[in-house]
Structure I
C-alpha cells in the first residue's frame, strides 16, 4: 500500500470511528488526509471500496488483539481473557481505531458484518466447557457485548464499558 493509500485509510478510519460511515463523505476523508478526492477513486474505486479496505484492516486488528487470548487450554481462562480485552486494548490506539471503524461500518451496514470463525469456535468451546447450553448464542452475544464495550470505551465511557464486561463475565463464568 502506498503512502497516500495509507493516509487515506488512516483518515477514513479516524473519521468513520468518530462519526460513522454514512456521516463521512469522500471529500472529508480526502481533506483530512491532505490529498485530492480523486485519489480515493483512483486507489479504492469508490467509497464502498475504501470501506472494504477499512473492514479488512479492522478484521486484522481485531484478530491481532483477540487470538492470543483464546489459545489457553483452560476454558475459564479463555473466557476471563476475552472479557478483559477492553482493559488492555486501548493501549494500542492504532489497532483500536481500525477495529472501531470496522464496528461502526458493520453497525450501519449489517450485511458487511463477519464473525471471525476462530473466535466464534473458541468461545463456543469455552462456553460449552464451563457448562452452558446454547453455546452458539452465548458466544455471539459475548462478541456483541465486547464490541459494544469497545465502542463505549472509545467514546470515553469507560465506566459503562467495564460494567458490560463485568456483567458478561458474571453471566458466563460466575465471577
Structure II
C-alpha cells in the first residue's frame, strides 16, 4: 500500500513536470516576443504633426493614428505616473516590463518543474533539494503576485510558506525514518 502511494505521487509529479515543460516553452516564446517588441519600438518615431511615422529613415503618412491618451487599455498602470507622450516609448517600456515579469515567471516555472521532476525520480518527496526549490519558487511567485495585488500576494506567500513548513516537517520525519532503518 505504501509503495502504491509513492508511485501515484511519482506519476502525478511526472505529469506536472511535463505540463510545466510545455508552459516553460510557451513562456520562452513570450519572453522572446516581448523583448523583440521592446527593441522594435526603437525603430519607430511619430512625427510632430502626429500623422507621419518614421521607420528606419523612411517616412510614411498614417491616417487616423490613435493617440496614447485615447487608448482604453494602455498597459501597466505604474506608467501612468510618468505621463509619457511618445506611444512607441510607452509601448517599449511596457514590452520590457512584461519581459521582466515573464522572465520571473519562467524562473519560477523552471524551478517548480525541476522540483516535480526530482519528486518523480525520488523514492520520497521529502528531500532537502525539493524543500529548497519550493522555498525559492514560493518567494519568486509571491514577488510576481505583488505586482498585481498585495492581498493575493499575501495569500500566495502564506500558502507557499505552509507548503514549505509541511515539506520541512516531512523532510525531518524522512530523515528520522531513514536513520531508524
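Structure above, values below:
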item	result
Which of I, II yields 55, 30, 25 [Cα extents along the principal axes in Å, calculated]	I
With mean count of other Cβ atoms within 10 Å over residues 112-119 derived as 13.6, matching label from I, II	I
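Laboratory data are not the source of any read-out in this text; all were calculated from the coordinates shown. As the structure is a prediction and not an experimental result, all values here were calculated from the model. Cβ atoms are built from the backbone, for glycine too; each structure is taken alone.
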